[in-house]
Structure P
C-alpha cells in the first residue's frame, strides 16, 4: 500500500493516501465529510486548548491556570452517592497536591502509583491544600520531560471510529505542506488595508496556533474568505441578471394605476403604497426586477402582488404566481377572483393531478397567451407547461421551494421576479441567503385589526382552555387545532395518546370534547378535491373546529377563525409558530393563540415565552436566529449556497458587511474576473459554487 502513495501531497488526492490514514480510516473520515486532502485542510477544529508551561508544585497559586508534571503517590476511588470520585495525590521535589475527578471510575487502572502525570487546570484550596478538579491530563511513559503540547492544541469534531488525537496526529506532520498549497486571493496592499494575514499562515494557525492571538488572526482571515466568496457569488449573479437578461419594460400610467386601485374595496396602507412604488420603478426598466417582498402575517402582501400582476397584464404580458401548497394557491386564487370579479382579465388555477383533456386545455391557454394570470403550485414547473409571454413571476413563501424549482419556473424566459415571505428575515440572513435581491418591507398591518393574545398553557390547565374555546364557539367563532403530525409515529408507543398529538387521533377526541359542534380533520395526504371541500365548508362557517397540521401554516385567511390551538408547541420552530398564529386576527375581533406544551428545555422555554411577549415577526425572527441559527429559518443548500464551515453570520456580522462591500466592488470593477490578480478568486469561486448559481460560464 505504501508504494502507491504519491510523494507529494495534492489537494485533489483521496485522503486514504495521507500517511497514517489507509482504507479503514478513510471510511471513517468520509463519514465526517472528509474525502480528499483539500477536505482535510478545511476540516477545522471545533475548539483549541492553550496551556501554560509546566511549573513546580511549590509555584502554584490558587485560582490561576497552571500545568504541573508530577509522580502519582497514591490513589483512591469512592463510588458512593451520585458523584463517584477518583482521587490522586501527586508530588514533585518541591511539594504535594491533590487531583480529583468526579465520575472517574474509568481511571482506576489508568492512573496508578508510580506513573508520571502532566495535569493542567485551575487549582483551588481545599482543606488547606491545593487541589485540581477534573483537569486535562496525560500520562507519560516514564519520568521524562513533560510535553504540554500533548495536552494543548486543536480539538477536532471526532467520531467513535476516529478520535481527536488520531486526527491531530495525521494532520500535524503535514500541515505546513498542506497550508503551502492554499492559493492567495489578495495582494499585500489589500491585506494590509483589511488587516488580513496570508492564506497559508491562516491554514497553519487555524490547525496549530502558536498562541491565542495568531488563532484569532487565522479565524478572521478564513471567515472573511468564506463570506467574501459567498457575497461575490451573489454579486456576480446579480450582475449577470442586470446586464445579460433584458426584461419587458412595464409602463405605469395614471390611468392604469387608477384602474388597478378601483379593484380593491379599501385604501392601501402607506407601507403598501411605498412598496408598490418600488416595484413599479423596477418594472419600468428593461433590467429584470429581482425583489424580495417581506411583510408580517396579515400585512397585505397579496394585494401588492396582485397590483404587480395587473401591471404586467396591462402591459400585454402574463403574470405567474406560484405557491408551495394547493391550499395556499387556492387561497390566492379565491382572493384574485374576489378582487377581479367582472374583470376582462383571464385567470387560471393550476394544481397537481390535472391530466388528460383538462391538462391539454391548460397548456393551450398558457402557451398561446389566452390566460393573463396563472396561479398554481409546483405543477407550474412541469416541462409541458409553457407561457407565451410571461412578464412577471411571483413566488410566495419562496423559501419552501428548492433552488431548482424556482429556476424551473422561469426556465429560458426573461421576466421580472418578485419573491415574497411572511417569515420576516433578519438583516444578517437577508444579506447572505438573499444577497442578490433588492428588499421591500411592509412593516405595519392594515388598521382595524383586533389584538392576538398568546398564552402558554400547561397540561393541568387543558380543561380550562377547552371551556374557554367552547365559549368562543358558542359566540359563533371558529377554531383551529394544529397537531405536529397526522398519525402517531412508529416509536410513539411509550407516549400516551394525549402527549404526542396526532391529528387523526386527536380529531376523534375533540369531536367528543366539543360534541355540540362540527369538528373535522384536514391534512396534506388527502385528495385535492377533499381538501378543497373541507376548506370551502370551513370558510362558509359550516365547520366549527378544524383539526389539522402545518398544511395551513401559510396564507390561509378565514376571518371568523379567532382561536388557534397549537398542540405540542415545543415541537415547532419559532417561525412556524408565528406563521400559524398569523392565521387568526384577520378582523377587528380579538383572537387567541393557545400553545399547549410541557418542556424542561431552556431553549424551548425561551421560544414559547417570546411568543407570549410579542407579535412582532421581526423580533421573533431575530430571536430564532440567535438561539437556533440560520439553518432553522432557511436552508443555505435550498438556496444554492454552500454551507458555511467557519463563519457565523450572527457573530461575524461586521466581517460579513466588510466582505459584502468588497465583493460587490469587485463585481462592478471586474465582473468576468479576468484580471490576472483575480484568477485565484475565480478558481475558488467555481470550486465552491460549481454551477449552483450559474457562475461557471463567468470563467
Structure Q
C-alpha cells in the first residue's frame, strides 16, 4: 500500500560532514584530501568540495543572520530591501562610434528595443580636453567637443526618461557641464536629470600614466562637481570609483576590492575636506566593477564590495543613508576574445547572470565583436537581448539576493571580503591610493599576482575556449568597417570653426555654474578645459597595462595569419598517427588542439598500421607529401617503445626538422631521446612557450 505522503527523508537519512568525510577518505585510498579535493583561488582562498551548515552559522534569532537582510546593514545582500524585484536592473549600452549621426541612429535603435540607459564614451582627444585638431580625435570614442555635439548625438532622445553616463576621462567637468546645459536648454528640470558624470581622476591617471592637468586640480574639479551635484541633481552621481585599469591588468578579485575601497576613501577624503558630509559624499559615488566568467567568485565579489563599503562609511562616521552602494557592473574586457568571438556570447551570458544575482543596479554586457572594432547593429542587439532574456524570460530580478543563505557563497563572500580588506589596509600603509600608484607598488602587486595566472594560461590549465583550446583556423570572423577619421575630423572642425571666441578668463569660483554658462554659450571642451584652474603638471608613471587572457595566443595566431598572407601558406605540422585508431586518436586530438592554438595548419590522417618498420615507412611517405617541417608522433604508451625507434629516424631522413612525441615520456625519455625525438608535448607542459619557439624556428616569429 502506498503511503499517503511521500518524503525523501524516509529513504535518504541525514548525513553529517564527518560521516561523508570518512567515506571520501576511504575512497581516496590514502591520497591527501586537501591536495585532491580542495582547490585554491588566485586570492589564496580554499574552495572545498562540499559546504554545510558548519561553514556558515545559522541565525539564532530574527535579525541575527551574519549577512544581514536586503536593504539593511551591512548591506551584503543589497542596498534596497526590494532589490530589483519591482523595476529590475538598468540595462546600459555603451556608444563610441565617432560619427554622431551613426551614433544617434544606434542610440534610438537601442532605446526602442529594451536598453534603459546610455554610456557615451568620448574620443581620446576629448577625454584629454582637446578638440578635433588633435590627431587622436575620433579614436576610441565619440567626436563630441561641445554641448551642440551632445544634442546631435542625442537627437530625438527623451532625456528626462533615461539615464546618461559619461566616459569623459580628465574632461569630466566640461562634459558634465555640457550635458547639464543641454538638459536645461531642452526645458527639463535638472532635479529630474539622471546622469553619471563619472569623474574618476585616479583611474585615468592609472590607465594613462598621466593627466592633462595636475592631480590636485583634477581632485578639486571633482569636489566642485560633486558638491554642485549634491545640491542640484538629487538623481545623479558625480564620481565614479572605477577599478577597470587594475582589473584588466590582471588584478585578483581581492585586489580589485581593496583598490576600490582605497580609491573610494581617497575620494571621500577630498569631498569631505571640501565641506560635504560623509553621507552626502557617499551618495555621489558610483562603483564600477568588471567581472569575468568565474560566476561564483564574481557574485561573491559584488556582495563583498557592499559589505566593505558599509564598513568604510561607518568607520568614517557616516550612517546607513550613505552606506548603500550604487553599483554598475560590466563584462570584463580581459575575457573578451577577438578569435572565435562567438564564444563571447556565452561569456556575456555568464557575466550578466553573475551581475544580476550579485545585485548590480546597472549592467553592461559587451558586444561580442568589440575586440575586433566598433560593434554593429547585430552585435549591439545580441548584447542587449542577452540581458533582456536574463531579465524578462529568466526573471533573475524576482528574487532579492538569491545567493543569501547559500553556505558556499556566504562563506566565499566572507573570505573574499577579508582578503579585500587586508589589501585595502596594505594600500593605506603605503600612504593611500595615489602614493601607492606613484611609487609603482600597485603595478608591482598586480604584476606579481598575474604571473601565476599567466603560467596557467600558458599551460592551458586556465583555458580560453576558441583560442588556446578548441581553436578554429578556418573561422570566418565578422568583417568590420573603419570610419573615415580624416573626413570626420574635418567635419568636426567645420562644426566649431565659425563661432566667436568665448570668454578666455580663468574660472576661479562657482566653477560648475560658470562651466554650464560657457557650455550654453557654445564653448568647446578644449576652451573650457583651458579656463579651469590648475596647480602644475601631472607626474608621469608607468601606466597600468591591460592583459587580456587570450592575448598571448592571439599574438601567435596573428603572426600565423601574417605569414599566410606573405607566403601563401601557414606553418605546418604533420601528425604521424601510429597504430589503430583506438591507440592514436586521443593524442592526435590533443596534438591538433595544441598546434592549431598557435596557428599551425595540422596535417592529419587515419593512422599507419602494420609492423613497426612497415607503419614507419607509410608514415614517412605521407610526411613527404605534407610539406611540413615538423612531425608529431601520436600513439599510446603501449605502442611507443616499438614505434618511436622505428619511425623517428625515418622522419628525420625524410626532412623532418623537428620530431615531437605526444605524451609524457616518463622513464623512456633517454631511449626516445636516443631515437631522435626533439620535444615532448603533454598535459601541464608550457604550451605557449613551445609554440613560440617552434614558430621562431619556422621563421613566423622574429
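Taken together, the values in this text are just the output of simple stated rules run on the coordinates, not laboratory data. All values derive from a computational prediction rather than experimental measurement. Cβ atoms are built from the backbone, for glycine too; each structure is taken alone.
Quick check: 6.0 is what I get for distance in nm of label points 7 Å out along Cα→Cβ at positions 193 and 601, calculated from one of P, Q. Which structure matches?
Numbers: P: 4.7; Q: 6.0.
Considering all the candidates, the number was obtained from Q.
A value of 51, 35, 23 was derived for semi-axes √(5λ) of the Cα gyration tensor in Å; which structure in P, Q was it taken from? Please report the intermediate quantities before stating the final value.
Values: P: 55, 37, 22; Q: 51, 35, 23.
Label of the source structure: Q.
If helix-only ellipticity at 222 nm (-39500 (n - 2.57) for each DSSP H run of 4 or more, over all residues; to 500) computes to -14000, which of P, Q did it come from? Walk me through the numbers on the way to the answer.
Working: P: -11000; Q: -14000.
Structure Q accounts for this read-out.
If P(r) over Cα pairs in 10 Å bins from 0, in percent, for residues 441-568 alone comes out at 9, 20, 18, 20, 20, 13, 1 when worked out from the coordinates, which of P, Q was used?
Values: P: 11, 42, 34, 12, 1; Q: 9, 20, 18, 20, 20, 13, 1.
Answer by label: Q.
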